[in-house]
Each structure stands twice: as structure tokens, then as C-alpha cells.
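These notes open a run of structures that come right after.
Please treat every number below as a calculation from the coordinates, not as lab data. From a predicted model like this one, the values you see are computed outputs, not experimental measurements. Cβ atoms are built from the backbone, for glycine too; each structure is taken alone.
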Structure I
């Protein structure tokens, strides 16, 4: 007789048929990676044999098959009805005595180890789940903060029933898995008290571009369901693998998300979503040291599985320790042709209405259709652009009809983002004001071809698409190098044949990301314009030293481009604003004179060693030093622009 329950220390990746992909991966990591420092909470798996015993002893196989035989596989008009009928049958079933006893015994062992009634996470793990090419993201049910034997057995039965969630039935049909026998295992894992700290999702590659030398980490306060469900816009951290391996400070990007909700324990059991205090929304959930630990673990997990991985992590608020609670294969870029790229170019600009994180590379046009729940699916017409607050797996069949998807919440690791990538669809997530500025029937163009930020423009704009195939292409004897300004485009452009970046324009970063005149940060207390002073104060929130804001933001932007093309040269042109352009930065007018001909005026080398800008140039140099010395990106070189005499050049070097 097959085992009904197996502890994690007796499970490996070869046991997918017994315990499903999720549990097999947990057991594999618990056994093989714990010795390398990767912490995985203990637990056990209720096997697929247990599910089959439950179905058999409750005589449910024939009724289930009859219900599935009645499914409308053309339009799926009765999908919800079939789903509810099957789930009702399972939920009314009795847990076999021998199975209930084993579950209680293994749960009791966990409680004995901890000397308390343990709170556990109870998660479904289908036997075809988490395989390359099929993510099964969120299709089956999971339950958090389950305490006691009675609550545990109830959660297990509900997980069994979730194999027949409407979204799961539809997904298996679309992927061709309905032709095979699918069973369900249930993982029971000790809860990490992330409700008292934070949690999130890690990809061992950049999930948008497929850039393999970066680790993306997202995080929010409280339990991580808010990230998966897309209920919050999380913090984002990008870590560069090659220099992390060399012991350098390899975080090349940090972005704070709004994190407006915090999922915590409910006193009655289960969870509750609370409003995050304003001040905490602005704080990053992880320290640099914690980000690097998670990135190193992601690299170890990726190396062990020999493929890109999608990983869930949690921090325990009591112990302060980090844990890995799930790991599964990344399902999109692992199957893509690395030599084939499609390039889109928007040929005209319209009125920018809103923006958010771009998911998928491309441009499309359509009419807006606002839906508030998956129950309104019939209102969406083929080719319309779906606009909603968040999506969950119930939306999956609907999303396939849409030309694109816009959500007002969520980040790049949310359900909407993962499913859109898997379907090859365009999406913009985290467009916070979209429901305020867009209405039903609006004609809009979505531009997801201009970097990590997706933009929504009014009307139908013209664009072109060019397909590239670089297989077998040879570079000429001359060194073709990019002229580049926008760090958001760097990872995508790195896939084009190139020899690096021959000119990186610093002005774009200062103008679009930093927005403040460096001398206004040096002499902040002397600023006369109260409105500009207030704006600068808001931008510099979280920085005790406002000069550090400039150095930090500039080093991240430059570091991102240097990392994208590493180890090829990236030549950075130090700032080459003209006086009128400097004056347009926040606080700039106080530090710039008016010139008749700024093109030939106070710019470049002559500015750097002058009393009016020397301290500003020092900040630029500190950013470059940080990228080279601390991040370890020695491929970064600098260019001094507009050097009119040898003497000017010598003064700059000195």
C-alpha cells in the first residue's frame, strides 16, 4: 500500500507523482539545500494516494466523471455549475478513519517538536503542478494559520475539493492535462510568522526580459498572499549575480512599493487584511543584507534544479529569520527562443493617461471594458482591453479574450502578471489611477515597448513591429555599441548583438529619476522656493542625508546598465546639461545664471571644477565610484564632455 502521509525529509523531486510538484520541491529543498543554509519550514505531505482513497471510499469517481462528461467544452457555459456540483460531492465526503488518524499523528509530531499547538499552512499540490510550461498559479486552494486537528482536517478536505475549482478544470483543458489522471496532494507546513514581518516572491531571472544574470525580489508587509493576489504594489529589489558571487554589494536597483495592505492573523483563525500605516508604506521591507541572502538562496536553488525558478519567501517576525516556503520552475522564458526577438516602435505620441509595470513586450490598441468581478465575464468582448482592480485565477478564462489587461494593483510577480506572461498577453499592473482616468468605451493604445513602465495613451496611435532572428549572426570588425539613456530598456537591449554601450547619457537619469539639481541637495537648507523645497523633501524621504539620494539613485541607474552589458564596456558621459536645462531641475534656478548661448556656455569640463558646481560633480563621481568599487562593475568607464582645453581636462582629473 502506498504511503498516505510522508514527512518532508522523506520526499524528493522524483516524487511528483506521489505528492505533486509543490510538495516534491519542498521536500527536495528540505533534504538537499538545508545543509547549504537555505531554511525551509518543516512539514509533511498528504499524498495523492490519500486523495484517491478519499474518492474511492466515498464512491465519488463515477459521479465526478459523469459531471465532467457533461461539461460544455466549446463555450464552457456550464463550467461553474459542473465545478460546484463536484466540489459539493467532495465536501460532503467523510475523511477515511485511517487517513484522519495519520494526519493527526503527523500534526501531533510537529506540535510536540515545538511544544505548542502549531499553526500551519495547508496548500494544494496537484500531481501535474509546477511543471515547465504550466504554472498552475493559484488554481487550487491554500489556507493559512490553521490550528488544531479539526481545522486541519477541514482544510485538507477543502484542498481536495479545489482540484475541481472552475479555473482549474478550464486550465487543465487548455493545457491538455484533462486527458491524464490528475490527483491532489496536500502540503502541511509550519507557518512562518510573516504576519509580524514581511514576505514575498523571488525570480532567479528577470521575469520580464528573461535576463538571466539578475535576481528579482519583491516584498510586502505581512503574509505574501497580497503579492500573489496582486492586492498590493510591492517593493522591488534587483540583484546582479556575477558580482554577488564575488562578494560585492550587488543590489543594482531598489524601488519602494505602496504596500497599502498588510495580511495578518485573525483572532478567529485564518487571516485578515489590514491597512498599512502611512509611514510603514514608505519603508522598504528588507535590509540590504536580507536582500543579498535571498538572492544567494535563489542562485543555490536555481543551480540545484538547473533551471530558472519562481520562489516564495517569508520572514519570521519572532525569530527574524528568512525562510523559503515554495519553489517552482519559471514557466515562460525557459521555453522561449533566445535568438528570436520582436521589436516594437511607437511612431507617434498621444496624451499619456496612466502608467504601471509593463508585462509583456509589445503595443496594442482597443476599447476599455471595466469589470468588477469575474462574474461579469460575459460583458467583455473579444479584443477589448480589460480594466479591473485585481485578478485571481477565476479571471483566467476571461483574460484570454482581452487584447490587454490593466490592473490598478499588483506588481510584476502578481497573479495577473504571471498569467499574462504565460498567455503571451500584454498587461499593465499597478496603474493606481486607471479606474479614475479611464472609462468604458475609451479608445486607448498600450505601449509596453519602452522599458519596464507600461504607458496608456489616448486614442489609436501608429506603431510598427520588426521581427529579429540573431541566430548565426556575426558582428562586424568594428565594435557596434549602443547609445543608451534609459536603464529600463537595458535588459531587453542586451539581447541584441553588441559590444557594449559606447555612450550612456547621464542627463536622462537626472532628469527623469532624480529630478533635483545636485547643488540644491548640497545646499538644501539655503533653498528659497518653499514649494520646490517641499517637493525635494518628499523625493528624499528615507534619506537622512539628501546628497545620498542623488548618489543612490544615480548609482542604481548606472549600475543597471553596466550590469545589463557586463563584462562589455559601458562608457558613461558625465552630466552635460546646459545652464537652462539645469535650471529646469527642482531647485535649479537658484544655482544657474541666464546665458545668451547655453550651447557654448557653462557646461561639461569647465563646470566640474568651478565653485558653482564642484560639489555637484563630487556627487556624480561618488556614484561612479560606488558602481565600480562597491557593486564591482568594473566595465563602467567615464567620458568627460565638452573639454575645451588640455588645462580644463587636467583640472577635472585633479
Structure II
């Protein structure tokens, strides 16, 4: 008999071959091709089970007698899980009961082909399901054995967590947490062994990882050691490789220096302060000077000079050796808030300096305020003593920075001294006020350059992806504008937009951006692009007609465009903003509220504008992973948005801790350098004028 590749292998025990052929015909006519192997002698059944590997045995037998019992006995010996169906001329309840008592699954008859097919299909499905379950069970058992072996053989500290509860730890993990027995940790919530400030971030990371929705980098968390102290750790989270398993494997990341070559370690040792791990004074100055000579590709920079208040009295109280431990703890808090692109140094003694890289000035101020609060709320330990202290930060703001690193440090130090003289525990910003004459001179230069760039089409768009924290991936981009100088070098918005805003040039820039965004949609077909509208465009009565014509000309679906307006601009132009956003919505475009959460009554704007998105301001992301107050505020903003069916986007997301925290707070989307730095949209945008 020819066997089809998709045919179901059966053993048929029958006295006549025509019974086998009739069964084969019945199954094929019902759409279930089978490969029937005929056995006429029961004594051949054992060999048949070994050689054929059937999924079902069909026995043509009218009576449940000794022969039937012998068949079941052989089946049980060689392949006990294979189902047996009895096929007889007549079927009744007594026959079925008698067959099932000795181990058969059912009794059928060729006289009732529909029931025969249904019973065979049912038993085949049950047999295959049992096989799959057995395979899955074996896979899980193999996985557990491999995981256990890996745990005990690994030098890394590893724990396995299921639904937030620790199920396995290895000796290295016990040692890291100062424990002697696994019983102290097993079946306990993981969060019980970490500081409360790390809970939201850890919980979000665990859930995201268990669902396989996010691939996280290192997560920073503060562990609670058995002696009552805390220890900052970097954790790597990985989803279990076992299918259907919700385990999360957590590894404590090894020190960055462990795998470095000896010469690299020596070089780092020469550059780093041994106590705090921050750059030494001379190397910090060298790096600072080099960075300040390069223009940033995006965002802003600010220089800070940090010094603890009344530190002399603390030194007298606990002694100079103990104060070094306090400074180490301060450096640890500083590093917890560090973001990619930052530069940190210890300037000797009790002084710390940092060059910050952030999205805008609000983010810089929020970061400094958060650090001051964290420093004040932290309890520092010195032996068996607990110490509280405050700090003052002197800052050179982005608009006052120059490439003279030495002068900038003097200005930051001076600002710090003024802050401490006022009582300390504050952010003191360098006094920097431009005179009207200087502003006019500044604007005169920039206005000419902006107009020239508009005429010569020397603007470019950059796109920054907006990533989902949940559902399916989408091609969504926030479009950012850059101006090119006469040599083709990019000029950041912070340099030219203030002059454009003061001199009524935002309207043509906005229209150039909209035209370029439509060209991008034609060329790349993204799901959506976010386009900023300035305050001038909010009161531009001709914008809607112009936009309607552009959409028709370029045949771009209007729902691809999301026009974003800032909360501060809307607050100053409430009625025009409501009118314009409703008109945009009537065209089919969508609307987003940018810098959400920075105003006095943010939630009220959600009710008055036809919004699809609310972009939570990046200043609220500065240190949110360890700041309960910020988490509560963002949670309230998300709740208010969801009540109005508005989706939320977090701005300026720079690290994995922030992303994990946002996941737990219910934010749907994020953007920032952690997702991707802005990239050029098109090499040559068409003139949008």
C-alpha cells in the first residue's frame, strides 16, 4: 500500500483485507487520509508497534473475548499510550462498556461511518495532544536541569524569578546579598531585597521581560544587604528560553573593568579617582576642553559645580577619614542620575563637577532640582552614625556656555558660592543677561542667515523614532528641523530659533517643515510623523487652507500627520489653539500636546483640545526611576490622559531604568536617545515654499 506523506499511520487487526480497505476508504472520503498496516495474526502486533510507530490501533472484533484482552495486553507492553478502537458489526452501550473496561477507548461500526470518523479523529487528537504535553513537560524538565547546572557552575550571581517571586538562586547571588542559605531568599518577593526607590523600575522591567515585549539593557537598582546596608547593582534581565515559561533570569552584571587588559586597567586607574570612580581633576579638564570645542549634534549642554553645604562642621564632627565615605556615597547618588553623554569628575576634596547633555534647558533644571532633593533626602552612613546633608549646585546654563573650559568652571564656582551664601540647598544659575543692544545685534545677523537659508533651501529634517512600549511596532517619527550654514554644517535649533521667534520668521519655517514632512511621507510611507507648530502658526488664519491644498496636491493621507503644539503656547493662546486644532482634526490630521505636565492645569487642556497624543515633558523623566514624587505625577498625568482616551508619549528617555519605570506607569510610547538619536530624513528636501 502506498503511504502518503501526510497520511495517519494506523495498525488494523482484521481477519479479512476488505475490512481494512473499507476503513481506509471511509477515512479518506471524510478528508482524513490514513496509512493502514494490516495485521492478521495478533502475535505480530508487538513487532508492528516497534516498526510502524502507529497513532491508533483499530481491531475488527465482534466480541470482547480473550483475543481482545491479549491485544490490549500486548499494546500495554509495547506502547501503552496508543489508543485502541474496536470495530464491530453492531454497537450498543454494553459492548462499549465492556471494551472500555479492558482498556479500549470506544466501539464503532462501519455501518455508522460518521460516528466512526468522529471517534477516530477524537482519539487521534487526544493522542497527539498528550504527545505534545509530554514533549513540553520533558522540555521543561530538561530546561530546569540545564538551568540548575548553569546556576551552580556560574561565577556570576544569578537568580530566577517567576511572577515576582524568587524560585532559584546560586551561591554567588547569596554571597552578593550577604546570605548563607538559599532558604532565606526562595519563595520570597524579589522586591523585598531591594530599596523602595527601585521597586517601580524593577517591577516594570520584570513584567516587560516576562512578556517578551522589551529587550532591556542594564537596570540599575539598590540592593538591601543582610547587614542593613545598601549596594548599587547593575542587573541584566533575560526571558526564559523555555517556551510558555514566565521565568525571568536575573544576572548581576560584572564590573566593567573585569575583562579589560592590564594596560587598559592601568590607564583607567590613572584617570579615575579611586574612591568615587569619577574622573580626576586634570583628566576631567582635558575631556571637558575637548568636548566644548565640538558643537553638539542635538540638545543642550550645561556645566555644574556641586559642593556639600556646611561640610566643614561635618568633618569636625566625624573626622576626615569618615567624610571620605560620605563623599563616596554622594558620588554614587550622582552616578545613579547620570545619562549617556554626561561627563563627571571629582575636583578634589568635596567638589564635584559635571557637563550635562540634555534635550533642553527644562531638562537640565529638572535634573539639578532632582539631584538636590535626592542628596537632601538620603541618609549617609559613617560607621555606626547616620548623617544628613544638603548640597548647592552652581550652574552655567546652556545659553552662557563657551569653549573656554577654564572660564566656564570659574563662572560655575562663582554661582555655587552665591548659592551657598544665600543658605545653600539650592540651584544657583550664573547671572547671564543680554542687553537689548546685544540682542538686536545678535538678531540682525541671524535674521539674514535664516532668510538666506529659506531662499536657498538650506533646511533639513531629522527624524527621531517614537517607540511603542506595548503593542505592535509602528514607523512613527518626530521630525526635527536643522539649518545648514553656508558650508553645509548643521546649526542646532537653539542657535537660530530664538531669533526666528523674535522676528516673525516662524511661519515660513513651519511651512517648510510641513512641506518637507509631506515629501517624507511620500518617499518613505511612515505610519505617522509628528510636526511642530509654533505660536505664530496657532494664530495663522491662512494655514488650514494652505495645508488642505498641500495634502490634496501630494496625495498624502492626512492621518499620517500629527501636529504637536506646546502646552505653554496653548495656555497663552487658548481660543485660537482650540479653533486651529479642531480644524486640523476636521482635515483628518491628528493633534498632540507637547511638554504635557509643565503647566498649572495640564489635565484641563486634555478636555478642551481634540487630542490623540499627550507627550509627557522630558523634565519629568530626569531621575524618575528613583523618585517617587515624579512617578506619582506621571502616573496622574497618564490617568488623566487615559480618561480622555488620549495616548501618552514620554519625551527624553535616556536609559533602561526610565523605560522600565514608564512601562509600569502605563505610558504607551517613548522617544529619546535611548530609542535612537535623531537621523537625517532625506538628503535633499524639496522646497516647501
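Computing helix-only ellipticity at 222 nm (-39500 (n - 2.57) for each DSSP H run of 4 or more, over all residues; to 500) across structures I, II gives -14000 for structure II. Quick one: distance in nm of label points 7 Å out along Cα→Cβ at positions 162 and 418 came out at 1.2 when computed from one of I, II, so which one is it? Label of the source structure: I. Look at FRET efficiency 1/(1 + (r/R0)^6) of positions 290 and 362 (r between Cβ atoms, R0 = 35 Å, to 0.05) for each of I, II: the largest one is in II.
Quick check: 69, 53, 26 is what I get for Cα extents along the principal axes in Å, for residues 346-505 alone, calculated from one of I, II. Which structure matches? The structure behind it is II.
Can you tell which of I, II yields 251 when volume of the Cα convex hull per residue in Å³ is derived from it? Computed on structure II.
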